[in-house]
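Bear in mind that the values in this text are calculations on the coordinates, not laboratory data. The model shown is predicted, which means the values in this text are computed figures rather than measured ones. Cβ atoms are built from the backbone, for glycine too; each structure is taken alone.
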Structure 1
Amino acid sequence: MVKTIPNKKLLSLKRQPLVLLIFSSISFLLILLRLIFLQLLNYESFKEMSDENRIRLISSQPIRGRILDKNGYVLADSRIRYSLIIKPQSVDKSKWDKHKLSISNLLNVDSNVIQKKYLDGLKNQKLSVTIIDDLNIDQLIKFKENEDNLYSFEIATKLIRNYPYESVAAHVIGYTQPITESEYKFLSKKGYQLNDLIGRTGIEYVYEDLIRGEWGGEMVEVNSRGKFQKSLGIKPSVQGNDIQLTIDIKLQLAAEEALQDKKAGAIIVMDPRDGAIIAMASRPTFDLNFFSKEFKSEKEYNKIFNSPEKPLFNRALNAYDPGSVWKIVTALAGLESGKFPSDTLLETKPCITYGSQCFREHNDLGFGLIGYEDALRVSSNTFFYQVGYGVGVDEIYEVSRKLGFNSLSGIEISEQENEGLVASSEWAREGRGWGEPGRTPWVPEDIASMSIGQFVVQVTPIQLARAYAAIANGGYLVTPHLTKKDGENLLDRKNIQIDINPKNIQLIKRGLKKVVDSGTGVSINYGVSNLPPVSGKTGTAEDGEGGLDHAWFVCFTPSEKSELLVVAFAQNTPGGGSVHALPMAREILKVWNEKE
């Protein structure tokens, strides 16, 4: 008997080839689309992934450009640092004690220190630990001679920034540090690598793009096991550009030496004709090589970053009470206003009362009836009280602005610079920077203080250098600068002619000459032979923040056709500008005169 297949089952069997065909077609289509996606649409990204597995880049660090003084002496360059390291995870523990003692005796390193670093590396699973950060030549030679018996230890090399003169001109040169992970996120687009060096302050910071150079490297092909197969090409690293400064290392060293016995202060040496900075020193200072160390102790770190002495602070660009060196501004305000013309004679007194206070003469006697030149020569307070009170605050303010005060000087390292303060009636009306508008009016005591550079006047040594340069060069406001472009004649730089009557400038100049010839600055010539004529001004200023008095001296030489200007500042050093600041300037003049 023949059995018949039910209609439903027959229909199902007939559909099976069709379903299989459809399934196969869809599968083939999906595979085809995947191939199109891989081979055509995403070819570049997958090729890149493949190359990353097959190709390695061995980076080549660029040599950072040098920083040179005006005569080519090296102030900053790069050198190789040799460090002694261990790789804690791969140390042969059975021979560790023997090798540890050998290296301790050979290189005179405490074995307990080595053991502590080793255990710390194991505990924190560090790939490498530095035992000695910067080997000297003797240590390096000793290690190399005994290397075969010390295979628990290795020598690691790294290119670091080097400063041959250590702390000399530290605030000008500036320092470098490795970039941080957060900085790397945007600096990587400029070609930086993680832990690459970057300038943080000074010339290192300002000219970072020129100094840093470009990374290079070699592309090599490796097999699936990571073994070298062949070189695919070398791109040499590009060394950074050298930067030549206007600094003269001999005068810079003289400035640093002149500050040695001072707790704090600054010296600026400048060419008054064009603003070229020949020396700039600030004390206290710091060793630039500190920032090149791999390991920095807490004591060293605190000495630089947390010290109350603030060694990172550039005092040449910070603002202080100027005292009597400010009197040239009050004098020019009297002359320019027309209220106190050049032939003015004023009776100086033991003291003059303004508001509720009697402002005294510094000799407590007065100097009789004198004019501008003699008022500068003897540095009379009561003469300038009368001039300042007579012309008013805003006239003094306007003249000060023409001389470059209350504004940045234009020097390249402006990130360190303070604008200072020169008071005005508007400043008082607006609250003096700390009070409510209309509640801190101008009072008579303010104008007396302002007239002799106290309390409502704060200026920087670099601002004083500009102002006195304008007197020395006959009325041009120069822009201080630390660098010189190739082929540039500094005398061709455009200086700003100030809107002050040249006759009034000449009167001030004559007064400054008298200061040195027979006034408060006469001792500048002591112990110096064949020095060209010098003009200058001494200054003693009360510290508006309540500290001890500041000492100032500003001078230029020769008095006519001046070539050198010196600003000497001793912070919180009571005794007078002629006692403390003037001798600092004299040491600079000695070295310059010998050179010339």
Structure 2
Amino acid sequence: MSGRRQPIVAVLGHVDHGKTSLLDHVRSLGEQGRSSVMDREAGGITQHIGATEVPASILNDLCAPLLGGKTFDSPGLLFIDTPGHHSFSSLRARGGSLADIAILIVDVMEGCRPQTRESLRILKQSKTPFVIAANKVDRIYGWGTEEGRAMAMSMREQSKEALGLLDQKYWELVGQVAEEGFNVERYDRIKDFTKDIALVPVSAREGEGIQDLLAVVIGLAERYLEEQLTDVDGSGEATVLEMKEERGLGKTLDLILHRGSIRKGDEVVLVGGRGPIVTHVKGLFSPRGMSEMRDAGDRWDDSEVAYAAAGVKISAPSLEGVLVGTTLRVVNSVEEKEAAVEDAREEGELSIELEEEGVSIKSDTVGGLEALAKELGEIGVPIREASIGKVSRRDIRSAEASADPLHRLIMAFSTEILEEAQVEIDASEAGVKHIGSDIIYRILEEREDWIEERKTELEEERREMVVYPGRIMLLPDHTFRVSKPAVVGVRVLAGRIHIGQGLLKEGRRVGRIKSIRSGQESMKEAQQGAEVAISVDGVTVGRQIDEGDVLLVDIPESHARKLRKMEMTPVEREVYEELLELHRKDDHFWGR
């Protein structure tokens, strides 16, 4: 074994921006000049569990024109291709991110999309060095691509117009990425890789610019990851990518081994939902040949040992309850075991501050849960419950118990809702809401929309219970009955009128609204602009009131206090102030 491991490279980006094309191209590199894809001699590209390894020999050949005579010191690059539902943020190694370096792929024509921005935030939080691959340059009008050509060569061959369009897209991207706090510079113009993020234009589909991209990744790795990459000795540490049921093996774990080695028979400590799990490796497997990790099926090679960095599968007893995204630790002594159990216990405990009152959050991994909690913390949303797994009936009942209706919310990142829980939500009268997505951004946006809607609904409910002030005019020629009770046509000039409200004329009480009708229909209230017939007790038209009179619609003192804290339209507020002034002539403290 050499004293270095290969850097682990994660590929991130918005859906459809070219992640798969890039990884497919990387996988195809090893096929060139080899008789068979399945032929796995030294120097061929190997597929690991959830990862693709490109050996240094291929990288050195491919990037030779750009490396200026230098060669790559590491054994190769290990690209992790995280399963679709896993967010990069949920894969961690010793507190940092699992990846040593990342490639953020962006469609040059579309620029930053929600997932791109989310990736930028995660990269910032985890302090992972990264390179931007500005993909799909072949879609720039007038751009000529050539398969496998270096971008440095390609840019010399393009027309002025095509380069002008690339430049325009480039500056748009620079601006968008700057909003997230990063300086971007085109890779061939960079002086200092610690200050600027390199952007490499590529066409992943045509394979143009891929060697420039890999050369920049290699350069970054060699320059800044010396310490990380030489920290290979000692007991094995791996990140759990997925748990699967395999025929004949039972429960298995797909792992990325990022430190040390793992052997068949090794004792290992894992992080479980109910505390640390201590077990031993029964089977150790790597996929055969070029089969894609997640569909290697029965094409597994039985292995005795694996060294970092690599993707492997293990079978072991007692894997029930292992938390995805956490660390597996190989232990070789009693002391190591004690330390590992303590570390696993700590890792399993959520470092999320819970409040007496707040929302509920769920995720399929510890990292995912913490990433969501961090984002909510930044916008000041309190969390009452945080747990791993699918959204269950118990979660719904717990959310229903929240005192604040705006906290009856379950936000689920990268995890599903069970059918019986959905039934419970549909039947709930407490207004519980479930928001689920694989993108944290989307969850936060949906929450904002829901809060707005919910506030409006609650406001409406409160308004229905509170009597509002109003102003009415008695319409000429619309007296249907003079008294006992008087029935008159009115127009609501401001605010609203309710059954039971008292009417004031020049500050004096003149009767009470007994009923409100529009045609044949009885109404509880009428709003500004409405023309309705009202019956009024205790008055005679022509004596206390006359057609053409403008009357104030009074409110009870207890409602005046409530209204002070509520939203009112400007005209309602005006009538309200007028009523306060009238009542306070007799009682200075009225409505306070």
Structure 3
Amino acid sequence: MSITELIKEGTAKAVKDLYDHEVNVNDVNMNVTRKEFDGDYSVVVFPYTKAAKKKPEQIADELGEYLVGKYDDLTKYNVIKGFLNLEVSDTYWNQYLAKVAAQDTLKKPAHGEKFMIEFSSPNTNKPLHLGHIRNILLGWSCAKIYDALGYDVIKVQVVNDRGIAICKSMLAWQMMGNGETPESAGIKGDHYVGKWYVEFEKLFQAEYQAWQKSINGHFIFATQKKKEQDQKTFFKGYKNTYFNNSSKIGAAAKAMLLKWEDGDTEVKDLWKKMNGWVYEGFNVTYENLGVDFDQLYYESDTYLLGKDNIEKGLGSGIFYKKEDNSVWIDLEDAKLDHKLVLRSDGTSVYMTQDIGTAEKRFEDHGAKQMVYVVADEQNYHFKVLFEIMKRMGASYAEGLHHLSYGMIDLTTGKMKSREGTIVDADDLMKDVIDAARANAVERGELDGLTHEEKEDIFRKIGLAALKFFIIKVNAKKRMVFDPAKSVDLQGDTGPYIQNAYVRIQSVLRKAGEVDTSIAKEYKTLGETERDLISQVFRLDDVVQLAADNYDPSFIANYCYDLAKTYHKFYHDFRIINAESPEAKAFRIQLCQVIGKTIAFGMDLLGIEMPEKM
């Protein structure tokens, strides 16, 4: 029985014995004792005042005396305003440390339950950008967390590989590419296709601006403009109308899309070739980020899915038809209004595709828990989707979750991509690695290592800076990424935590072989030593909390607190030259466990540990 289980069961038994009142063990309210008070765990006693007919302070005192008298693992107690603070014995913490030290892994055993998570899901008309990085890091970390809890994790993405956007890139390349390839141009594949997407926009803008100056453009402005709109404001708002109704290059792109949908061989071949360039580029970015997927779904395969589900739902009265033959669902009773699921011409909307894709993925994998990592601008969409799946009777509907996250901004425009508007993922990774390199060169602490060894360390530090800075913020919050702060070795950063790990490895190398079996003879723990072990003890609860909330920031903040406590321990205690062999053995074992725990926690964030820095 763990110490927390013992305290809960002991409290329930004490309330029964002292006040003849039954308490469910799971209802015992217990927290980690606040740092300003003595103790390890605090029990809230206010719920027992009615049964005991006593003041909270008196109840806490009686419960404390009962628990300390009955359980050897609880040595002291104190009472603060109705809170019972309990201190755990040094012997318990020492034994727990030895137990963790003997474990091969901190992961939980596999239990076979499946967990699916969809993340990244980019468009094939441009490279991955800063927003994708936050999406990918959240998805990857959640996948790692559930894997650590014993789930069979399936990582998927839906690649948005069709539609007018990719046709724009295709058309621009067809018009101006002259047979050029990413290889011949010396440009990464996804950047290369993104370049043609920008070129299309330039062609369209030139056409649109010329039209604005034409007689027809002046006529449209004069007849359709709204009050208090100047010409610039009006034409900015009229842009989509012009593209859809009047643009020659827009008409050519739409014609290409129709040809694609009709299976035109020439268009399909061009589409496959250019998407192939993009996938090669994406794969490089994913590899550099250290992520992968178990299965890819492509919108070109899934965009027709869902129609059969809608037909079945019509038959059972879930959906209804309007006079124009469009199909809708009434979700007003769920405060979600009416939602279109099929257009009047029978074509799908995104909701139709998502219904069909959810069914397809369940057929493929049978995962009853499916998480979608998508920005918060799609909150309404997923509320509707999940409600529809419930009404359709999907067996997995209760396990659907939208991991909604806020936008991410930069403090500076320094790392703008070559498009000039989007912060490119590859450029961002390069910049943080360059910053890590500059910091390391300035400190001069890697002398003697080969160029390859140094570059590997710079990569690990730079990516840790990037990943930790993003993941440590609760996903729902909009955030600002500060490249300079992210690589700082002081403060709440990835490199700061890596530095704690590196410091531990240095201690262990200098200590050499140490017989830690006598660590159990170390009888009196210092306050920071106790704090470190109790923090390790809380790892399981933190991982479960992160999983329950789909929020890796709990892990990030835990790792920071653990590293911070270790740095204090390192400065306050002698380790290799400890006051006794028992103290040395204990502290070496403590270093081993803290190193193992930091590496495990950071791995859940997708962050690697260097041996030196």
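Brief remarks follow.
- If distance in nm of label points 7 Å out along Cα→Cβ at positions 132 and 556 is computed and equals 5.5, the structure in 1, 2, 3: 1
- A value of 8.3 for distance in nm of label points 7 Å out along Cα→Cβ at positions 324 and 540, calculated from one of 1, 2, 3, originates in structure 2.
- Across the set 1, 2, 3, Rg/Rh (Cα atoms, Kirkwood Rh) reaches its highest value in structure 1.
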